[in-house]
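Take a look at the structures below.
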Structure I
Amino acid sequence: MQQIDNHAGNIVLIRGAALWMLMALLLAWCMVGLNFGVAPLKALFAGKFMRLLQAHIDFLLMSALILGYYAAKIPLPSSVRWAMVIGAFTNSSLFLLMAIFPILDNPKLPPPPIFQWYLFASLITTSYGFGKGAVIILKSTLKIQP
């Protein structure tokens, strides 16, 4: 007997969205700890509460986007699914890195080359995943159904 796959091959999307929602929850607790003056958190985030908030919101937004693609139940190529999940993490983690390493958030100094490479790799990966996913879903709506 054949098992029915209700995920349209997109199980990596639901798993990725769940992981990034957990990351957003962890960051929310970090912000609570900062507001209560927890010393290790104050040392870790060095006065960059806004960047931490941006990371938190971005993880939530990326999770919502991934869940939207998953909900469409349109089969997506593996490269697209993985690009979405990896890109969602790297994109959100850029804000987290700026919260932890203030030198990355200094407008007077250029960021180190490794950060710039990470940023561009993240943008390309995220754009490929979500962009190609959108094109595939859009194309699926244009097919004439008998």
Structure II
Amino acid sequence: MCAALEVNTRLLRPGRIVRAWRKDQILAALVWAGFARKESLGWWKKKGGELVDVPAHRFAERSDRDRQLRWDDIPAGLIVRGVVDPNDGKPLLKIVTRASTPEELMRFEHPRMPLLEPPLFSAEIPPDEPAPDTAQAELF
């Protein structure tokens, strides 16, 4: 499973907002709420799941042996595949994973990897959003 993504200079982990391209090139901000196995995408689609493109520069897996993150670049022109769980009108993002190859298992020491594919919609990296203004406005 993908333990982290890096987009521009932002480190993203499960529980954070991730921006993904949906059909008609709509950019959505979704909470990263877990993982979906590639082998179960048919089930997700029957449940109303929608495939999305998650552009990123790098991904990391956490080693099952020493718990350290192992990073790798995402090749140009590929995205991390996601699926949107409709979640009763409160959509959540699941990162799609696949079984590691023997070489990946040796390098990352993790049995699952994010599914990297050509985009269905866009591989464009969205610009960083400005940090929210934390100054409290006057109420009166």
Check: When helix-only ellipticity at 222 nm (-39500 (n - 2.57) for each DSSP H run of 4 or more, over all residues; to 500) is calculated, the result is -26000; to which of the structures I, II does this value belong?
Finding: I
Margin query: Quick check: 48 is what I get for percent of Cα pairs over 22 Å apart, calculated from one of I, II. Which structure matches?
Written below: I
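The numbers here are math on the coordinates, done by the rules we state, and not lab data. All values reported here derive from a predicted model rather than from experimental measurement.
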